[in-house]
Structure 1
Amino acid sequence: MDDAPVPRDDRVLRLTSGVSWAIVPFLLLAFAVLYPDPAGTRHLFAWDIASRMTAMTLASAYLGGAYYFVRAGLARRWHTIKAGFPPVALFATILGVTTFVRWDTFAHGRVAFWLWVLLYVVAPFLIAVVWWRNRRFDVPAAPGEPVLPEAAALFIGAVGVLAVVTGGVLVLFPRYAASVWPWPLTPLTSPVMGAVLCLGSAATGAFVERRWSSARLPFQVAGVMLALMVVAAFRARDEWRGDRPLSWLFAVGFVATLVLGAALYLRMERVSRQPVEVPA
C-alpha cells in the first residue's frame with residue numbers, strides 16, 4: 001500500500017526509469033523535425049507552424065526535455081531528478097488541453113498529429129503518477145551538503161514565478177499576447193509558447209530546495225534550452241518585431257540568463273568539489 005512506511009533511501013523506481021526512457025524517442029523525433037529546418041518541415045508536424053521562431057522554441061524545449069529524461073533514466077538518486085517532473089506534467093497538461101480546445105487547427109490526417117495526441121493525453125497522468133510514487137523515497141539534505149546561496153535561490157525562484165505568470169498570460173489571453181509578443185503568434189501557438197514558459201516553474205523549487213545536487217540538472221536543462229533559443233533568435237531574426245518592448249527584453253533576457261546561469265553553475269561546481277565540512 002502507498003501509505004505503508006517506506007525506507008527513505010533516495011531510490012529511483014524502475015517505473016520512473018522506464019517512463020523516462022519511453023518518452024525520449026518522441027522528444028528527439030520532434031526536435032529533429034522542428035529545429036534543423038523549421039521553415040521546410042512544417043508538413044511533417046502535427047500542424048503547420050508558420051513562425052520559425054515558434055517551431056525552434058518548441059524544439060528547444062523538446063531537446064532539453066530529451067536530455068532531462070535521459071539523465072532521469074540513468075539516475076540512481078531521486079532527489080537529483082525530482083525537480084523536473086512537476087513542470088513537465090504542467091507542460092504536458094497545457095498542451096493536452098490546448099489540443100482539444102484548438103482541435104480544428106491541427107492536421108488530423110498526419111501520423112504526427114496522432115502521436116501528439118497520444119503523448120499529451122497519456123503524459124500528464126503518467127508523469128504525475130511517477131512523481132507521486134517516487135517522491136516517498138526522497139531524502140533530506142546531508143549536513144554540509146553544498147547549497148545555493150540564499151540570494152541566488154530567491155532570485156531563481158522569482159524568475160520561475162515570472163515565467164509561470166507570463167506563460168499563464170499566453171495560455172489564457174492569446175489575443176493580447178499576440179499583440180505584444182516579439183514574434184508572430186496564433187491562437188494555437190500562444191498557449192504552446194505558454195506551456196514552454198511554464199517549464200520555468202522548475203525554478204520556483206529553489207524557494208524550498210537549495211541543494212546543488214538537486215539544482216544541477218535543472219541548470220543543465222535550462223542551459224541547453226536557452227542556448228538553442230539564442231541561436232533560434234538569430235536564425236529567425238527577421239520575425240522579431242523591433243518596435244515591441246518585449247523583443248528587446250527577451251533578447252537581453254535570453255543572453256543574460258544564459259551567461260549568469262553559466263557563471264553560477266561554474267561557481268557551484270567548484271564549491272561542490274571542495275571537501276564537505278560536517279558540523280561537530
Structure 2
Amino acid sequence: MAGGSVIRELVDADLPALRALALRDEAVNAFILAQTGRPWWSAGATVFGVFEGGALIAACWAGANVVPVSMDPSLAPLFAYAIHARSTRYASVFGPSDAVLALQPALEVYGHMALEVRRSQPFLVHDGPVPQESEPGVIVALADDFERILPASAAMFEEEVGYSPFLGGQDVYRRRVMNLLRQGHTLARFGTGGQVVFKADLGVVTMGVCQIQGVWMNPAHRGQGLAASHVAAVVAHSRAVAATASLYVNDYNTAARKVYERVGFRQHAEFATVLY
C-alpha cells in the first residue's frame with residue numbers, strides 16, 4: 001500500500017488507540033466514543049484502522065452507517081476498498097466533510113452510488129451561557145409516552161431523510177425510539193390533548209458531549225417564534241448532562257440556523273452526509 005500505510009480490522013487491543021484518536025475532537029467524534037463503551041461487533045459493526053509505523057492514524061466505523069475518524073482524504077481509497085469488501089449495506093456516510101466527500105467517489109469505484117449528497121452541514125457546539133429564555137413546558141419524556149412520541153419521531157425522520165423510517169419494517173426504529181425514552185434522552189413538550197408540540201433527542205451522549213438530534217416542531221405550531229425557547233430548554237438540559245452540546249444542520253436550513261445562533265451555538269466544524 002502506498003506510503004507504507006497498512007489497513008486492517010481493529011480488535012479489542014486497539015480500543016485505547018481508537019479512543020485516543022477520537023478524543024482529539026470529542027465533539028466531532030462523539031458517535032465513535034459513545035460506541036466504544038461496548039464491543040462494537042455487538043452492534044453489527046466493523047471498525048477499520050490505518051496504521052503507519054505501528055501507530056493508528058485514522059479509522060472508520062462501518063455498520064448501519066459509515067463514520068470516518070481523523071481520516072485524511074488521501075486515505076479514502078484504502079477505506080473504500082475495506083468497506084466494499086465487507087459486503088454489507090449501509091444507509092449513509094457522515095462525518096467531517098473533507099473525509100466524507102473523499103469517500104463518496106472512492107466508493108463509487110465499487111458501484112456504491114449515492115442517492116443524495118449533503119455537502120455542507122455546519123457542525124455547531126454550545127459551551128457557554130444560554131442567552132435565550134427556555135420554554136418550561138419542555139420535559140423529559142417517559143417510556144409511557146412512546147405511542148405519542150413515535151409518530152412525531154417518524155415525521156421528523158421522513159422530513160429530514162425523505163422516506164419513512166418504517167420502510168422495510170418497524171422494529172428497528174421502534175426500538176431506537178423506546179431506547180431513547182428509557183434512557184431519558186428524549187425531551188418533549190405536550191400540548192392540549194396530549195399531542196406532541198415539540199421533541200428533540202440527545203442522540204449521542206459521552207462524558208463531555210451531548211449531540212442533539214431529531215429536533216422537530218409540530219407543523220401546527222411552526223411560524224410562531226416558538227423554536228428558540230424550546231431549543232434553549234433542550235440545551236439547558238443537555239448542558240446539565242455534559243459540558244458541551246452539539247448538533248449539525250443542513251446549510252440550506254436558514255431558519256434552523258438562525259434559531260441555533262440565537263440560542264448560542266457557534267460553528268466548530270463542517271460535516272457532510274451521503275445517503276445511500
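No lab work stands behind these numbers, since they all come straight from the coordinates. Here the structure is a predicted model, which means the values were calculated and not measured. Cβ atoms are built from the backbone, for glycine too; each structure is taken alone.
Assuming 3.4 is distance in nm of label points 7 Å out along Cα→Cβ at positions 64 and 232 as calculated from a single structure, say which of 1, 2 it is.
Numbers: 1: 0.9; 2: 3.4.
That value comes from structure 2.
Name the one structure among 1, 2 that distance in nm of label points 7 Å out along Cα→Cβ at positions 32 and 192 of 5.1 was derived from.
On the way: 1: 2.0; 2: 5.1.
Answer by label: 2.
I have 1.31 for Cα Rg over 2.2 N^0.38 Å, for residues 72-207 alone, calculated from one of the structures 1, 2. Which structure is it? Please list the in-between numbers first.
Numbers: 1: 1.23; 2: 1.31.
The read-out comes from structure 2.
Determine which structure produced the value 18.1 for mean count of other Cβ atoms within 10 Å over residues 160-167, calculated from the coordinates; the candidates are 1, 2. The partial results should precede the final answer.
On the way: 1: 18.1; 2: 13.8.
The read-out comes from structure 1.
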TODO: Could you tell me which structure in 1, 2 was used to calculate helix-only ellipticity at 222 nm (-39500 (n - 2.57) for each DSSP H run of 4 or more, over all residues; to 500) as -21500?
DONE: 1
